[in-house]
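Read the figures in this text as sums done on the coordinates, not as results from a lab. Predicted model, so just to flag it, every value in this text is computed and none were measured. Cβ atoms are built from the backbone, for glycine too; each structure is taken alone.
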Structure I
């Protein structure tokens, strides 16, 4: 019971840390009052990156590591989630190609415009690609975990 409670505390700490990092990464966009149409997608990619990375690397430390039905639900739901994430990333890339990020920062000084367009582009692409890659790895990790739990009795 004591160890299980610590796993839930760890889970809460992971979520809060992920939210804090998400806020820190998006703060420059908010600070410069940029009308960023992909704000919620960016939050989704940042949080998804941290959640999927933790599931891939530290699944055995989660409080729900032994719940077989949850693993099956996550495995089956990853296909539509990955499709949605790929679609949203493609939408962002199309926006960059057709409109450009420069249109979002026209109210800033020219030196700040260049810096912010590079920041937005790099940050969004980094977290979206990392989120999609980790999301792709999650079902394999959970299938391996189900096999280990069934055959070896460990997670």
Structure II
């Protein structure tokens, strides 16, 4: 698991527009990297729309959402909800594993492997300043705003 002070594992993934995005390219400003299980499901929509709604309050902080969904599904999700931030595809969950957000989950008595909804605030140098594992969809924008306010 990542903790404050750790360097964020770098990645190169495809976004909702088919473009390649590298975490290293976002250095120089704070970045919220958040992980969600599946685009356009109720919890993931609540989380993404909550972040969309605070974009005007977070200054130059970049928001990046990552899921195992293919870029086409991410594009539909972005278009349907007007998210306005980067969504990345991690179909083989290799990056999720490097960030410690791929793990055992259970629903309706069934155990399976999947994304553990989590969010990380990175500083301009790419170091973790906040790590929220198992974060609720509604708490993601609140915790982001509180963390940024405490650094102002």
Structure III
């Protein structure tokens, strides 16, 4: 299946909210997602199929020269097709254009596929956040990619 990476826009919000509900136990609302749309301090990328269907997304907030990835999500039936890999690749390219020093994220301690994906992109474990996630309660591994 072919897909393209585009800036998320207001037209994506209903599908983004639906994907949140499918992927996360505590999903963000459409209003919360709207606050993440691209601007001076946010990158928000969507992966679309050739027909415009939302397949996944990644968001990042920037503060000065720091990048904080909020969420990475891919529709369950679309996983393992390179979508998250392409989203992260594009996001890191944009982080470099913004001259960020690092990009960081939290990942569930037992989410082996996600940890492997982030490690493939140069993220390294730098800390542990105890009981960070709810439903179910789980530790988060803090992973960072240093760009400078």
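Comparing distance in nm of label points 7 Å out along Cα→Cβ at positions 31 and 47 across I, II, III, which structure shows the greatest value? Working shown, then result.
On the way: I: 2.3; II: 1.8; III: 3.1.
Largest value of distance in nm of label points 7 Å out along Cα→Cβ at positions 31 and 47: III.
Name the one structure among I, II, III that distance in nm of label points 7 Å out along Cα→Cβ at positions 23 and 95 of 1.6 was derived from. Kindly include the intermediate steps, with their values, before the conclusion.
Values: I: 2.3; II: 0.9; III: 1.6.
Here the read-out was taken from III.
Looking just at relative contact order in percent (Cα under 8 Å, 6 or more apart), which of the labels I, II, III belongs to the structure with the highest value? If you can, show how the numbers build up before the last one.
Values: I: 37; II: 33; III: 19.
Evaluating relative contact order in percent (Cα under 8 Å, 6 or more apart) on every structure, the highest lands on I.
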